[in-house]
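Once you scroll down, you'll see the structures, which are given as structure tokens.
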Structure 1
Amino acid sequence: MTDTKLKITAALAWCLAWGDERESLLPLPTLQKMQNAILNGQEVPAETREIVQQIKKLDGLSKRLDSLPFPSLADIKKDYPELWQQQTAIGLVYGGATKIKGYVFEASNLQDIRGASALLDRINLVDLPAFFGKVKDHSASQWLDKNFSGLKEALIPELIIYSTGGNILAFCPAAFVDDLANAIEKRYTEETLTANSCAVGASFRLLEIRLGLLKDPIEETFWLEDYRKNYQQPLVKAYFGSPKTDAEAEIVELFKNRKSFNELAGKLASLFQQRRNGNDVGKGSRPSRRYPPIFETHPYVVRDENQQRSAIARTTLPGEPWFSDTLARKRIVGQRVKREGSPKQEWYNKNRAFHWEFGSLKQFWNSGKLESWVLKFSRFLKQENLESNYYENSEGPKAVKEAIRMGEIGNASNDFVAFIYADGNNMGGYIQKIKSPEEYAEFSKDVFKATEQSVYRALAKHLRPHQLKGLTESDSKHREDTWIHPFEIIAIGGDDVMLIVPANQALAIAQTIGEEFEKILLANNKTTYQITEKDMLSNPVTCHRYQDPQNPPQPSQCQLSMSTGVLITSYSTPIYYAEKLTNQLLKSAKKKAKTLKEDFCYHGGTIDILTLKSVTMISSNIQEFRENGLTKEQGKQTLKLYGAPYTLYEVGGLIETIAALKESEFPRSQLYQIRSFLEQGKRTAILNYLYFRSRLKPEKEALLKKQFDNAWCPAKTNNGNIAPWMYESEDKVYETIWREMVDLYPFINGETVGSSQEGDREGSLT
């Protein structure tokens, strides 16, 4: 048996042996002996032997369900009478933080954003597992014992199915479902005060773990025979999915995918959404979420400088800002996770007002160890033997500190940074095919590992420690000449990534994250995540606009991929505003990935890019700006003055093309002239581009023709090209990457420029 299989067996046996009441049917030492025996492959106590045998029979039923012929309910009742008659319920709880961005990005200061994200990560990755004893001697375990009597003894580590990505899914004895759900919500509220959270739970029979939701009596359950008769009905299609053909194998497969553990998870997801929206679900014994935390203020009470909440004290930080209880928690955690220790930053210890009992802040300053993502990255470098390469031009690992402010990250790229926001594709579609809690656990572990390690590999490949020079901010001057890791990982959760990096490596980092994510998943479990041959892209060239005969694209191999939004902007751009734009870019990239999958069976990643060099406000969203400002109708022709979003392969080509454009020594002024000619029509732009290209040296002209004209702009009907245009025959649109090439020109191969560079203002969004 695999470790995951043993853990799920131990979890189910624990719940059944505990029983339906708050008091365990068997003594706790007996349950613990059973738990250890299952995990170590030993003989279980005699009192629990029958229970373990039932779970083994459930495994046998699972194998039978995966084969043909698919059993009827009558067959199951006949062959598995013990499972059919088992009445002891098993609890299942799902919960976590909601409206995370609203909590994290309500602050304008990177230190507070960092603290908010780290606090949520700590609750999800440390505190909640500590409820189950997965983290020994943790304050969260003591808190649980104090607030929810008897719950601590009823929980063991093996009950957790997954606890990453900001959510937790776990089994528990049926009598403690409401207690555990309440504990999850209460922990988030007590620790953060204002972060939203939600948790729901329900109880199920042992047989439902493999067969999905069952009616009482079981014989009345909608089963395969009923599905065969009604699979064309609209309501049935909406629930089970619509078969493409009338083939028996496809009908059975759709039914099997739905009637499994996935149906239980789907029920909890539905309850979660209902409770999140303020509805009371369940038996009414739980406190309502209808009334969120509200901090009333008096008109004459001093408020903090963030959300205008009642302040509790004035700090000794520069500018002596007032902090509310909520903001103080974020700042404390943000500083602790970055290991800040200078006298100016130990404001909490110097201000006795913060020891006021109402604030309850002392626990945050003294509540054990908090690990930043940079510490985990450093550990990854050591484990993968990458330290010597990464630190080759610095003073070594101990001398390199973490970046504290946005200006320090921008210092590595002439005051420009890039916000990268990545999210997985086809996750929902893949989860719908998961049939057992073991598969849920393995999937969660694999995706989190692939997401985390893809980020670390990208950072290790494209970044090096940076020595701070020429700092102008008063808060940072004392860090002059300090070596730093020039990035900030705001969050890695499940299949989500949010980070800030120097602008000059943004595209390469985003591309590597997408590529490594797929590689790691396939390396860990190729047979599980590999695309079937019938879905394999037979001609991968057709979905890419870029062509390189020396490095042709390879067909997508992985069912899962990542789409990414990349925003390049000044370090002084408000973070909440940059996050909003980056989120729009991510949605655009995911839309492109969905279209390519439908049209070309492309399963790989996509990236959307936007560069803001001198203007920090956009009057409309990005899609509206592109449709109204960068799309021109000229006669019967539609001209798109942009090429984004791109596939991962195209992003690699874009980087190569911009590098070739630099090597060709194309005059900078002419780059901007050609960009301005794009709006004057297709033929005018072509004529001027050819004129300027012909003035280059022969070898430089040949390089540009190879890397841009032939690679991006081949004609559809002959062997020529229509540079700087590309023709999209599907929509009958002429589009060009020239505008993005000009905007990204300063950020490729390490060169960066400030906003005063000629043409920057012309190229910015307004």
Structure 2
Amino acid sequence: MKAMKRSTLATLVNAALFSAVAGTSFSTLAAEQTPAVKKNQLEVIQITARKRVENAQEVPVAVSALQGDSLDAYSSAGMDIRFMNAKIPSLSIESSFGRSFPRFYVRGLGNTDFDLNASQPVSLVVDEVVQENAILKGFPVFDVSRVEVLRGPQGTLFGRNTPAGLVKFDSVKPSQEFDGYGSVSYGSRGAVDFEGAVGGGLTDRLSTRVSLLWQDKDDYIDNRAPGHEQKDVLGGYTDKAARIQFLYEGDDFTGLFNYHVRDMDGKPIPFFANSIKPGTNELVDNFKNDVVYHDAAARATQQVESQGASLKLEWDFDNHTLTSISAWESAEIYSRADIDGGYGAAFLDDYMGPGFIPFPSESADGIPDHDQYTQELRLSSNFAGDVNYQVGVFYFDEALTIENFSYDTFSTPAGELNGYVLQQQDTKAWAVFGSVDYTISDDLKITAGLRYSDDEKEFSANRTLSPIGGDPLFIERNVSDDHISWDLSANYKVNADVNWYGRIANSFRAPSLQGRILFGDDVTTAETETVTSYETGIKSDVLDGQGRVNATIFYYTMDDQQLTAVGGGANFNRLVNADKTTGYGFELDSEWVLSDELNATFNLSYNKTELKDNDLAVAVCAQCIVKDPINGSGLAVLDGNSLPHAPEWISNVTLRYTKELAEGDFFVYGDVSYRSKINFFLYESVEFEGKPLIETGIRAGYAWAEGDYEYQVSAFVRNLFDEQQSIGGVDFNNNTVMVNEERYVGVEFKVNFF
């Protein structure tokens, strides 16, 4: 490896430290540094964060992109979409369902609600189509060209339910050039992963691309509950997905058709009863993530099916582009699990464990029927002058059926149905929007956007069977609201390498309902939440294109934030609104070419969130130590608390070393991610505080080319040091937790062809 000059290294270190503290311009440092030869420069990252193809460094939005080697390395080991957790500033992802129902958090804002109609303040958009239901958001990531994370409100161009931000996936599109790839890997616990794609021209104007994914992992978790012993009962899955696209390219018209489908058959995330030492947040001694003590493990299952189609039509006129995107999405799920995470119960003559199990909890949730239809029509100008604009209309229609089941673990035969609720929710929303870019001078451009949204939900919950002896119950609720979202931003070119931007934005999350009334007697609602965000930052290319440093500071206030009081002594969720929530922090996103053979990235974010509501109080856990003040009703007062699953610190470091060797390249890719402690619930407790988590990954291999083929063999490990921590909990019964993924070791062979 060629050594860097001492002056270059010193300049780089100083630049990185200075950027973290001050986020200032590096133009002077870059001018002072005159390297001998600069063979490598960072590529220009093109993004579509504002529904136009733009240079990421010139967009007045805090945006990060994952692509290429980083995307390949992070998604190793058959990981689902949670692989992005703590890999991007201010982004965290978790799930209590496992490989389905991911919950996203940006700048501390998210939603812990596990009901299947839960809305989230972070939107997911895949191939320009919003994925509203959380089950849609779990679609596997494969044959993807780029992932973009937009931080801060995105209500003007992307609409409802984006007050925290947006995660955007773009699949590799068809082209006239014949190309494709195939990869297969084998790893820990008998995991086999295959993905591949092939595409090319069918005619001079029509091209196609077919992409496939197949992931399989054996059950590996043993059940040792007395009377229920069984080897290899949990932990496995078979996940299959496919995508086919057709692209027609005319002289002034393009049409892109996309059909995608998923079929997953597996087991839910395992729950471990009383696996936290009382009075601490440490896992119990000799904790084993491949052993459970369940009396319902044999009946645990999770099946997910989803499919969708979209048609994007685009007409290019002399000065305008007209775009139409029509889409349909559908999802089905049935997920059943032993929620208490143990066996027996306190009333069964001491037959219970591990630890104290007050009562059994075996339940399931399902979506037997779901359809989402969206239509967007927008007109974009392509003027050569100082003014350009976008205007459009959007329509959203979702019909959702949810089933909630409760089962009697001790019945004969075991696991008979003893509770059932049917929920129906119909959502209709529409919006008109516009955005204007105005170039004041060669160096200064401002953007203003406005969107009017109208949203309404019709909801009913019908309980026909109660597990606790309650009467049949039927409740209807309707909620509706409208809102005007807006944003104003400015981008100033300090010099050829440095851009400063400022942005003020307002957005909202539409009203929500919660009707999981198996163990409760009321449907709760949450009013519209609104957020106003202020941010400013620097985007800079330094060291003659061999470094990139982007730094942002932000502050936001949220009114009537929608929160979910999960559990709290009863298996029942309740929606509440917090009077006010504030958040502030900073984000640093940097990338470096350290030498001809060594590249690095360093990302860091700090997020401070605080609830401000003297009257907001919620029920607390059954067996934990609560740190919040308790009011006269036995409820925890939340004023001053941080938000759940909102780490103050997130950081990620990567290094990639490449060395020419024989007829190819040897490479090593390493990454370390860190997130600080988190609270699992709205209240603060000793046991349900997640410890800081550090995860390390390494990927090493050899790549070479022969003719029209490129080959790669590699070995990799995720969670190198096998760091095991609780990452979520169940509080209504006992101190049950979920843990992060164990260490995974694998090998992969990949071929690209042209």
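A short reminder: the numbers here are calculations on the coordinates, not readings from a lab. Quick caveat: nothing in here was measured; it's all calculated off a predicted structure. Cβ atoms are built from the backbone, for glycine too; each structure is taken alone.
Please state which of the structures 1, 2 yields 4, 16, 24, 26, 19, 9, 3, 0 when P(r) over Cα pairs in 10 Å bins from 0, in percent, for residues 226-641 alone is computed from it. Of the options listed, only 1 reproduces it.
Between structures 1, 2, the greatest calculated value of mean count of other Cβ atoms within 10 Å over residues 170-177 is seen in 1. Of the structures labelled 1, 2, one was used to calculate distance in nm of label points 7 Å out along Cα→Cβ at positions 82 and 674, giving 2.3. Name it. Value 2.3 for distance in nm of label points 7 Å out along Cα→Cβ at positions 82 and 674 corresponds to 2 out of 1, 2.
State the single structure among 1, 2 that was used to calculate Rg/Rh (Cα atoms, Kirkwood Rh), for residues 434-497 alone, giving 1.25. Source structure for this number: 1. A value of -1000 was computed for helix-only ellipticity at 222 nm (-39500 (n - 2.57) for each DSSP H run of 4 or more, over all residues; to 500); which of 1, 2 is the source structure? For helix-only ellipticity at 222 nm (-39500 (n - 2.57) for each DSSP H run of 4 or more, over all residues; to 500), the value -1000 is produced by structure 2. Assuming 26.0, 82 is Rg and Dmax of the Cα atoms in Å as calculated from a single structure, say which of 1, 2 it is. So the calculation was done on 2. Looking across 1, 2, the calculation of semi-axes √(5λ) of the Cα gyration tensor in Å, for residues 274-473 alone that yields 34, 32, 16 traces back to 1.
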